[in-house]
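The structures come next, written out as structure tokens.
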Structure P
Amino acid sequence: MKVFVTGGSGYVGGPTIRALVRNGHQVAALARTDNSVSAVEASGAVAVRGALTDTDVLREQASLADAAIHLGMANERTAEVDLVAAQAMQDGLADRGAYVHTGGTWVFGNTDGVADETHPMSPPALTSWRLDNEKQVLANGGRPVIVMPGLVYGNNGGLIQAFYVDPARRDGELPQIGDGSTHWALVHVEDLADLYVRALNAKPRSVFVGVDDQNPTIADVSRALAHAAGVPVRAMDLAEATRRMGPIAEAFALDQQLTGAKARRELGWQPRHTDAVAELAL
């Protein structure tokens, strides 16, 4: 297929483009800057100049493609830009191919045990905007599919690296929010890329949680990250973590155990990275 991708120069975008190309697809990727152009071309895509706010570009590129994957996120007016970009690509695709939209598992809030796509949603303030956007995406017509990644790790990038490992190396300690008994639902970036490729063939209006089912405790993750950074762990309450990290601390503090069984069952997805704690310790 011909697949149009936004966010192709990002942390998840690069592996996703490469996975698409490995599976025989032709990829065109939105690129706002010269650096983005270089990055998407290095991954094997044709660069299309534009930003997420350039709805005419998004609509046209989607109309030329067989499917689209929306990985990009704007730093300002995030919710508005995300929805308008989605609508433009859905309009361009019409009923011809899948539109794969990116959600996130933080919208579930605390899960109180292992949960799946049917769990009630109670998002932290940081991600509450996703609920309305996803409802509108699913109601827009065409062939929308939503992928909800867990906390993405691997390849020395992602939010864990940005908010835990890099600051720990600078500050000399790694924060652990709470007593460590809560859990994180994780997914390796390469496994997530494979899920996006498989989602192109999903039933319209499907929603898939993208996690590896390991759900380690924050204590186990903290020890691994502290080992990687060469620093000790220091437990702190949510108030102190928020002062250090900002609003994202509320999301990191969630107790989430989730399963990707639906994606395995319906799409044949099989995560290859099966020991997140060991990988995060490297």
Structure Q
Amino acid sequence: MPTPASSFPHPIAFIGGGNMATAILGGLLRQGLPTSQVEVVEPWAPAREKLAADHGVVAQPAAGEALRRAGLVVWAVKPQTFREAALAAAPFTAGALHLSVAAGIRSDSIARWTGAQRIVRSMPNTPALVGRGMTALFARAGVSPGDRALVEQVLAPTGATLWVEQEQQLDAVTALSGSGPAYVFYFIEAMAQAGVEMGLPQDKALQLAIGTFTGASELARTAGEPPQVLRERVTSKGGTTYAALTSMREAGVADAFVQAMHAACKRAAELGDEFGAG
């Protein structure tokens, strides 16, 4: 069981104060981390105001001396602004453990910009906002077992974590679980639309679609059987489910879906090339 956030040995700094940063920060504060143990750098004034209103955290518009006290720096900036933000913070954070939640930016680039070697890259997803996220992690060679444990502790309030052994695998993670919630929302939209077209009220169609995804996901998580077996168990030949799945196969839905995730994986790799130079 993770130790309380109040027992962290050093303050935590967040570079960027958007949704993912506040998901992590909010969870830590609920676990007992005092605001005095938090530093946040957020250039956008409305985001700073929201942090103060929601969490009582005073964020700074730019990197400065206060970052020197941080034992862990969480990078929650957009890929296109990472380099600029890292170069600004580097004079104050080179000795810290660094945790990046930015898509695509490789650890070699982060090391070059920050001068640090204790770097963990992560790929979270938006269910972290409700404590049900899925985050994959990759650690560079300079990251100790204690560093790994600290990262797991920091991310525990956001949901589950999974370590991968090769950094390149994070591109596939980005395509699968990082972007994955959008695919689920897309299918929920389509199911609700079909429900309306078949005569259901919009609110009831949406409730049914969301409830179906929630229940099926929980069944897949707890059943201990492959999804294929669960699917076959509710598919009687000649029945309604069989008719729907046959229609999807004939339309090439599965192939299109797999192709779409390959496109997402390719774009994740391109982000590293596009914004990781310099």
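Here, each number is a calculation from the coordinates, and none is a lab measurement. The shown structure was predicted, so the numbers you read here are calculated from the model rather than taken from an experiment. Cβ atoms are built from the backbone, for glycine too; each structure is taken alone.
Can you tell which of P, Q yields 0.85 when FRET efficiency 1/(1 + (r/R0)^6) of positions 24 and 208 (r between Cβ atoms, R0 = 30 Å, to 0.05) is derived from it?
Only structure P yields this read-out.
Distance in nm of label points 7 Å out along Cα→Cβ at positions 40 and 176 computed as 4.2: which structure among P, Q?
Only one of P, Q returns 4.2 for distance in nm of label points 7 Å out along Cα→Cβ at positions 40 and 176, namely P.
Here helix-only ellipticity at 222 nm (-39500 (n - 2.57) for each DSSP H run of 4 or more, over all residues; to 500) was calculated and came to -16000; which of the structures P, Q was it taken from?
Q
Which of P, Q yields 21.2, 69 for Rg and Dmax of the Cα atoms in Å, as computed?
Q
The value 16.4 for Kirkwood radius over Cα pairs in Å, for residues 88-223 alone was derived from one model only; which of P, Q is it?
For Kirkwood radius over Cα pairs in Å, for residues 88-223 alone, the value 16.4 is produced by structure P.
The value 23.5 for mean count of other Cβ atoms within 10 Å over residues 64-71 was derived from one model only; which of P, Q is it?
P
Could you tell me which structure in P, Q was used to calculate relative contact order in percent (Cα under 8 Å, 6 or more apart) as 18?
P
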